[in-house]
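What follows is a group of structures, each given as structure tokens.
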Structure I
Amino acid sequence: MSPYFTDLAQQYIDGEWRPGSGSWDIIDFNPYDDEKLASITIATVDEVDQAYRAAARAQKQWAATNPYARRAVFEKALGLVEEREEEIAEAIVAELGGTRLKAAFELHLAKEFLREAVHLALAPEGRIIPSPVDGKENRVYRVPVGVVGVISPFNFPFLLSLKSVAPALALGNGVVLKPHQNTPIVGGALVAKIFEDAGLPGGLLNVLITDIAEIGDAFLEHPIPKVISFTGSDQVGRHVATVCASLFKRAVLELGGNSALVVLDDADLDYAVDAAVFSRFVHQGQVCMAANRVLVDRAVAEEFTEKFAAKVRSLKAGDPRDPETVIGPVINSRQADALSAVVEQALAEGATALVRGGRTDNLVEPTVLTGLPADSALLRQEVFGPVAFLVPFDGEEEAVRIVNDSPYGLSGAVHTGNIERGVHFAKRIDTGMFHVNDGTVHDEPIVPFGGEKHSGIGRLNGDTMLDAFTTTKWISVQHGRSGFPF
């Protein structure tokens, strides 16, 4: 077992590693074999307060620190991730049930986002804006918001914690991070350890391993954080948004999806099959951008369906430690039960299983369903696991209508032999991101990332990090004397 699960199984508050003061423990299990990885005494409301106050104390000096000095911390953090890549990969495999391929994918992106954080430290710039008043100079400064609360999910916990934590810190803020209860080490304590070893001043980053059963809304309602960055389900995101709005806090919400990959009648079918299988089954389908729905023009549906089902049958499910494994376990039994219920409901509604995967504990094998009624609620909800719905359509107009018939609008893709046809199709889809002749699962550090409708509010990555984690301040200077009407 990785030493991370013994050495880091604590809270990290005000630069110190210490146990929580709660009356019960969060038990961290390996979702594949149910091995106990760690036992962590939870943080209480009092420790939420301590963490936020520590971040606020440290933030003032950090914001005043030369940005070139701040940048050096992120350069060091990147080097540490590169040095410890194999150990971090092992932890991802153990705590998430992620395959070796998934661990490599997550670490590649994590390093890219740390590289971007290096640049973000120097990104804020001021402006001088003309005034209609003679002798007046308008200066607009870009300043840190102060303290940011970050809540990260279980599916890509190392990446998605870093994705908010690193830019928020780089831009001069303090941070309190609450990782998901199923991934407290990879999504929380490990992030703190990387930055501690990189020389980040104590108190700036705090990690609270806890549960809402213990702290309720204290993490959101505390008066210190000005921004809450949440990644997770739209149901919880709605609550986060409501609480933040009532307290005049900014909420950055990266929520669920119900993405579609669309295969038009002139697509390269072999390539489209590869893209669709990856887009649906990467990390067991536990990806917000995953292609829940695969839409295929009836003119090519028979050939595509045959090839798609054959490729899905070839995916090896099993121990994520095996480099040949493509499908590992889902995160816990609750998720596995929910997926079994989805398949049973689909079959009861008249769907046909082209591939019917079995289940052993948390290991859920791939299932491919077709013939689901057009009015089924299953086609409009997020399915967080290895279950694919194949949906035929007649022509582009119907495809556009079906794709948009969803409360979500995160990602998607279209395959066609005509790139401009694909771009025209993409423009008609109500979504924050859409890809032509590619998969649905993409994230790049300088391209705005986020969704429409129930898929979130706000954007992350690149310049949008400035909008998320800084604010503007207008300071005017009157040269000479101003005139007043009385």
Structure II
Amino acid sequence: MNILYDERVDGYLPAVDKDSLLQALQQRLPDLDLLHQEEDLKPYECDGLSAYRTTPMLVALPRTVEQVQGLLELCHQRRVPVVARGAGTGLSGGALPLEKGVLLVMARFNRILHIDPAARSARVQPGVRNLAISQAAAATGLYYAPDPSSQIACSIGGNVAENAGGVHCLKYGLTVHNLLRVEILTVEGEHLSLGSDALDAPGFDLLALFTGSEGMLGIITEVTVKLLPRPQVAKVLLAAFDCVEKAGLAVARIIAEGIIPAGLEMMDNLAIRAAEDFIHAGYPVDAQAILLCELDGVEADVHDDCERVRRVLLLAGATEVRLARDEAERVRFWAGRKNAFPAVGRLSPDYYCMDGTIPRRALPAVLKEIATLAGEYGLRVANVFHAGDGNMHPLILFDANQPGELDRAEALGGKILELCVKVGGSITGEHGVGREKINQMCAQFNSDELTLFHGVKAAFDPRGLLNPGKNIPTLQRCAEFGAMHVHMGQLPFPELERF
């Protein structure tokens, strides 16, 4: 098996001479914008996970596919690592640069190339903002369904790299379910087309394999996404609960009724108060938890489903169930949820956003256990998550200026992720592994599985030059971490007390 680059041990790579590489790139690609001065590099030292920072050796800002191709070819020849970056909104350190590598920023690839209403598709460059696709398609009555909370800023290339989700992905699927084709360049600069403009493509499903690969298999140069017709009507119910466990139970009961909402989101009291302070969405600030349940489709079906969901919520213990009175109130309800992360950021100098996924049936017990763990570590946790598909986003509040608080936040985050694995879930749902969760990969996967992942990586990138040190830990790292492999689902339900 090829030895892959690990950020802690890079001795097998030849020494990279910055000046020599800069000169070679300038000679080969004279029109390529390159940043190399310290003050120019600083803005790129992290992505949305600012707890980890590294100043890159060089930053490349290409405008054409040919420039990207030339850079990859030269870096491959010289065995120089390359990390791709989109809008920099990622929350797992996936775009964390390397001191001895090139940061390839694809933000200038920001054109919508073609909207095809008949085929219900859009062909776009990777730097196009998620929300911009729906805005461009609005005149045709179509939209792009996956809607991360950062959709106003995040890029579609980053969405593909992380297999991003969003509040409406319960019904309409993640990024992987809304793609037709992706054009990529390999580490050697070779062009590949994955997927097809048709509904299926021959051969292995390399498009699904590539989606969520976090920049480790190739560089995205173009994306063709599916577009959907705008629903005839959409209505939102807001339900308040006097404890988070009841809210968690209500989620499972709604799905058990055979109802698949367009979105089913949950927030606890800390997040509710922060969002209401920030957005004034009309949330009940005394509630211990709220659920937002959106139902869409044709008028008659939505009306009937709203009544069924209302009954389920009240039977599950909701103290209040409120239907958004009009479109303006529906938008406000969602604005509070989509701005929950920045809202919580106003409560503390720093926060650490986790991302794990659990079976819906485990929601009440896991929320209870997170509260217990938070008390043990002496830190506050605000819970905001896609409750319908069990994708949790605990926000751990801390102050990095206080000695030991960052370490405690990281340790608590690790315990929460390991808890997700223990109850049959995953350490990530949509943010990716990146740098943040690489140790917890050792908890979720055994050595044979990790070896297979390394084999897939080596098939695309034998020298391990694309985004090294992320996503897949070395077996040596797992041995140092303690090889804490836990078989998923080994704990029975409902006996989830302590782990």
Structure III
Amino acid sequence: MNSAILPARRRADSAIDLRATMTLLAFAVGAVLSGCTGTVVDPAPSSKASVATVEVSLASASVTTGQATQATAVVRDASRHVLSGHTIAWSTDNGGVATVTATGAVLGAGAGTANIIATSDGKSGSAVVTVTRPSSPPSGRWVTGYYVGYQRDLYPETTIDFSSLTHITVGRIRPTLTGGLTTDFDIDPVTGPAMAKTIATEAHQAGRKALLMLGGAGEHDAFVGATSSANRAAFEQKLLSTLTDLGYDGLDVDWEPVAPADQAPLLALLTELRAARPGIILTIPVAWVNMNFPTVDAWYANVAKVVDQMNMMTYDMAGGWDGWQSWYSSALDDAQPAHPSSIASSAAAYKASGVPASKIGIGVPFYGACWRNVTAPRQTLVTGADVYASDNEMSYANIMGLYYVAAARSWDATAQVPYLSFATPKGPNACTFISYDDAQSVAAKGTFVKSNGYGGAITWTLGEGHLINAPAGQQDPLLKALYTAVAP
């Protein structure tokens, strides 16, 4: 044997051994990966693979109107591998029942069923959501929200959440000096009534009551003319016809201020409307009470016999007034001689006058008050100390977006309200002290209503408390806190 050949054979044998070893190793690895069946598993699918199916699921398949749920879509290829990176487009086949956002947030809009559809690369899948009307609270207490046409952009009428309301009051229609009626809802004669009809329909679909706000600030003289002996009968017929035409259940008669000479025609208006339409819902807003002058006219007890709700406008209850200290717009308690306003003292005054507690409602503002030249409540007023902005400008939404700083917030455990305090002027209105309501104070006010046997609460206004850019289901935190505390 040629010894020169041996090293070459050994190298060849070694190469053969190595190839065999690698083959066995590959087979073993493949067996493990295939669950020892001898089948090699397919590689992970590419995110660019074609979409074969879209599967849709809902966090909850049943919601009530105004409630939200989340839709989720899973995209798969023909081998049922889950695909990533594919765009999902959301839609609904019945927007009157449920709407859906670009991120799959579903909101109940009206009673019925709707398909929530997800589409990706031309393939679609869907899930059915059932929307029901929320049941009215068995307690009989009310949460009445005001919706006004001039704030329509803050809260579009097609998106109103009725799940935290018992009544909605839509404003406004206005009397004329000769007994006529203006029904433009502070928008225009066409768009205003159309908006009002939409809201009434939505309210009834949700099992809620809809009222028309009549009058408001600045309409005193028109009320006097419309309810004169010469005009009142025709005026009442116009009111009832408008209720029928727009589909409303009743009227909120906002005559302010009510002077002694106004008492007889106002009571006559309410009494005659009740007689003409026995099933009508009649409500009336009334002023808060300064506890330095605590007597409420006994006339209000007579009005209470005719109306369903007598709601105190317990907001804007402080200002740079002689003899006052800086104080809250809507304190729940702690009325004192130098700050003689609170919800508790005003409610007690009406009750003492003979108005049944069950017909008394409190007012909860969804806006605050911007003070300058004071930094907290109960401070002596110096020159220039006053409220410089409130309703509209100081909405809860604006306070949260333009003024709120957690470090600036304090809680007044006696008055049961929060406030913001700034050493230097803050925000567009240069505020140094902001009185406002948040979920904590609103809940406290609701608890007060419930524990003292009062009838309910009104909110001015729904639009000012609406956080339009918040996620679905989280846009009305104050209203939800009030309803949770009052209605059950």
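Read the figures in this text as sums done on the coordinates, not as results from a lab. No experiment lies behind these values; they were computed from the predicted model shown.
General observations
- In this comparison of I, II, III, the computed figure -12000 for helix-only ellipticity at 222 nm (-39500 (n - 2.57) for each DSSP H run of 4 or more, over all residues; to 500) is attributed to I.
- Origin of the derived value 68, 54, 44 (Cα extents along the principal axes in Å; candidates I, II, III): II
- Among I, II, III, structure where Rg and Dmax of the Cα atoms in Å, for residues 165-332 alone as derived comes to 20.1, 59: II
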